[in-house]
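Student: Listed next: structures, encoded as structure tokens.
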Structure I
Amino acid sequence: MNENIIYAVLALAVFIGYRKYTTYKVLKLVPSLLKQGGQIIDVRTEDEFASAHKDGSINIPLGSLEKRMKEFDNTKPIILCCASGSRSAAAKRNLKAIGFDNVHNAGTWKSLTKFQ
């Protein structure tokens, strides 16, 4: 096997492992974040959200995030989710870049369904 392919596969495995680990860390925090008044923001499209979502979550599609950020309470945790974790990761980067500190990417909205 070509050495470059081995490095590429290894890098991909490390990336996937890191992403799963960071999501797991956030999911462990969710109960305490919710007790602190955490807001669950689902950044999927309106159609995706309408088909299924975590009860109590707010739908703000990623493309509308900047226009609607005034709806966020920056004194409370913001828990982001989407279908795969990619859009919520982008949303987290965007919010952190404009000064939000207590922002967490929980990955998929389905992973949040086990929390009240």
Structure II
Amino acid sequence: MFNLANMVRAVPDGAVLTVESSVRNVLPVNMMGIALGLHVRCGTEDCLWNQSRTAKMSTVRQIEQLVRIAGEFGRKVATAQEAREIQRIGVFYDTVEETLAANGFAPNRNGGNQGFLRKAA
């Protein structure tokens, strides 16, 4: 939880952050993500078993579980179209600078010491 919170603090404002985990950590990490207001994902490629390892979990059952938990946390679940808009699927930028600005990152440095692999023009 401590490392997850530090990572969340380091993400640029406005960035889309999705958490995921594997095996028996899928549910706890997704619950923390939901509680922190993040996006979550799951699927059988992450975890084949339920938390008590008494039965196999399908992707559909994992999604149903997260939808139920999100509802209990008071979190709305995005529709497919809303998810595409949140993740900016299909959005393209013309330049690196435009991409950085649109996604909350600082612009590239101009001039100064840019590293030993770059040579002056």
Structure III
Amino acid sequence: MSESVNISIHDDYISVSFDVADPKIMAVGEKMNEICDEAYMNGYNWEAFLNCYLSVNAPEILEQIDSDPEAEMYSAFIEEVSDETKALAAKFGELIEDLFNNEDKVYSFLNEYAEDIAWD
């Protein structure tokens, strides 16, 4: 996918992940925390942010993923491997990458929906 987002296809699931400690992602997270005190962007808060973002912008992705974040990583899984789920994972990866490359989308969404996000 890219340097920031990783998509891995396994025998029975697909994972979409990124390293929260990546300098590019850390910079976005730091700015998010300036906007909203609750947005200290570890893997758990990326999960909270992305779940809210997906519920508004791509509910079809949210319906298909199960996330399993850690302090320094965000990871989501799709429990079936098919052409349809591969395309869905690619779309999710592109959506995340778009957010990292167009940070104003993140900050705008955060300003509008911060109170709706189930922060860690």
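Student: If relative contact order in percent (Cα under 8 Å, 6 or more apart) is calculated from each of I, II, III, which structure is the one that comes out at 35?
Tutor: On the way: I: 27; II: 20; III: 35.
Structure III accounts for this read-out.
Student: In terms of mean projected area of the Cα convex hull in nm², which of structures I, II, III is highest?
Tutor: Working: I: 8.5; II: 11.0; III: 6.5.
Checked I, II, III; max of mean projected area of the Cα convex hull in nm² sits with II.
Read-outs throughout are calculated quantities, based only on the coordinates presented, and are distinct from any laboratory measurement. As the structure is a prediction and not an experimental result, all values here were calculated from the model.
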